[in-house]
Structure P
Amino acid sequence: MSNRPGYQGFLPLHRGARVAVVAPAGPFERAALEAGLAVLERRYSLRLAPELFARQRYLAGTDAQRLAQLTAALADPDIEAVFCARGGYGAMRLLPALQGLPSTPKPLVGFSDITALHAWLQRNGRISVHGPVLTQLGTLDPRTHERLFALLEEDAPAAPLLATDTYVPGAAEGPLLGGTLAVLSRLLGTPYLPSLEGAVLLLEDVGEQPYRLDRMWTHLALAGVFRQVRGIALGAFTGCEPRDADYTSAQVLSDLAAETGLPCAAGFPIGHGERNEPVPLGVRVRLDATARTLTFLHRATG
């Protein structure tokens, strides 16, 4: 069963489900990972990838090591979900080597650099979960943990989310697609970006100065993205404030959103902020920018 033609939901998890932990991107601090594992193992049976703690410069091991972890977890019929240890950088390096998906869909959970893998999954018609990586999970409120477990396990749509600001009033419906702006913009012109036609575009980022946000946003605009999507949902833009300036990153983003004329709400608790509420990508949503709500119209499980 799919939520719309072309997007297939994953099978719901159950307590004690066997799940894999992989590191397809950057290296991580072991203590932060263990805090996230402690949350996860109270719910599921964990299988850590054999080379999870490998290192190569700014990557969690060689491309071959990281690819082997990911493909093995996706292909193993005993594994019911795949959790990413960290973002950072490196997932997009794996895209050319990724082949077909297993016939039984399973959720992949992560965000930040994992945006590249989400895009690949949506390109192949699968729903995935934009949510905490394990090095972040242990720092988040238990209510976020419960939302994640509910999203993975329950036969119901995810609970609505509330933003803090309306940048452009109006409403739009479509599949929720996107992720971290810096990663998504790098996929333009590649065969790994899903069609954004009719989508509600989710964007968030960390550590990018306003001029860089402007540059990446303008890249999307020049590529015609804002002529394709129906609305924009902005999550957290953390650590993006300019030094000694008389403007803020929020003002820059608000002006950029106004130029598109699309319904846009900002400040959804998604991304690199103190909250990172998990959301299903590929699921049809209703964005009411005037009311500052994001409502999930279908469930993620199929």
Structure Q
Amino acid sequence: MSINDNILIKIRDMKDSLTPVEKMLAEYILENFEEIPHLSIKSLAQLTKTSDASVLRFCKTLGYTGYRSFIVSISASIGSMDEEQKHQYTDIQPGDDLNTIISNISRNNIKSIEDTMSVINKDAIDRAVKVLRECKRIVFFGIGASGLVCVDAEQKFTRINKMCHAYTDGHSQLTAATLLEKTDVAIFISNSGDTVDILDSLEIAKKTGACIIAITKYNKSDLAQKADIVLSISTPELTIRSGAMGSRIAMLTVIDILFAGVASAEYRNVKKYLTKTHNIILSKHRK
């Protein structure tokens, strides 16, 4: 179960990775979500020119055992979708004044975090924190903006004396993946989940027996399907003008959650490491 479960956000994020029939269902549901709770499985199949079996497969793709539980979840999400429509992601526009930019970017970042809380699975977070506490070493893999998230993660976990390293280019990632061991955790960070360099390293990492954690957009990507633990994020569907701002904020939030989860569980030991690192940095500032 997600932290703030919203099936309509899940459908929005999953839509482009679905089969053509499932995508047709997804688009109809998103456009007519208020009427969906009143429809039988047969009525929805007729309206979307699909079949009862297709509707049922769609429900199971999204993690539901049947149509009834799917409808209950749709009903629960409708209220929040009214707010969703009031606070849509806003792309960068030519000539925007500074007040507009400040407002839009701040709102987008807040929304990325809120939407991520609708798709990320609490049990998956719990499992990830557990393996991070028990592992010998943590290795982060990411390219571009995702690589910056890896560097942030390395800095955080190093502060609490966890052996870890971030690899942010394809060649070094291949080497690092080859040297993984069963006692290691490899965290692969990619918004799309289809970055070639990441998938190449993932194939090697899988063979080592290391635990694979994916931080990636909520969809049916190769990365999500091959990872042992998937921590999903939700990101805006904007143009290239915005770059990877939304996904970066969502990924950083997930890293912060993992870090806090480990630090809290091991607080007695962690406190001394945080104090030591804080004091040494503070002493540099005073010089």
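None of the figures in this text is laboratory data; all of them are computed from the coordinates on show. Just so you know, these numbers come straight off a predicted model, no measurement behind them. Cβ atoms are built from the backbone, for glycine too; each structure is taken alone.
One of P, Q was used to compute mean projected area of the Cα convex hull in nm², for residues 10-161 alone, and the result was 8.3. Which label is that?
P
Work out the source of -8000 here, i.e. which of P, Q gives that when helix-only ellipticity at 222 nm (-39500 (n - 2.57) for each DSSP H run of 4 or more, over all residues; to 500) is computed.
Working: P: -8000; Q: -19500.
Going label by label, the one that fits is P.
Of structures P, Q, which gives 3.7 when distance in nm of label points 7 Å out along Cα→Cβ at positions 146 and 170 is computed from the coordinates?
The structure behind it is P.
45 is what came out when percent of Cα pairs over 28 Å apart was calculated for one structure; which of P, Q is it?
So the calculation was done on Q.
Upon calculation of FRET efficiency 1/(1 + (r/R0)^6) of positions 98 and 138 (r between Cβ atoms, R0 = 25 Å, to 0.05) from the atomic coordinates, which of the structures P, Q produces 0.05?
Only one of P, Q returns 0.05 for FRET efficiency 1/(1 + (r/R0)^6) of positions 98 and 138 (r between Cβ atoms, R0 = 25 Å, to 0.05), namely Q.
Using the calculated result 16.1 for mean count of other Cβ atoms within 10 Å over residues 122-129, pick out the matching structure from P, Q. Walk me through the numbers on the way to the answer.
Values: P: 22.6; Q: 16.1.
The read-out was computed on structure Q.
Which structure, out of P, Q, was relative contact order in percent (Cα under 8 Å, 6 or more apart) calculated from, if the result is 23?
Computed on structure P.
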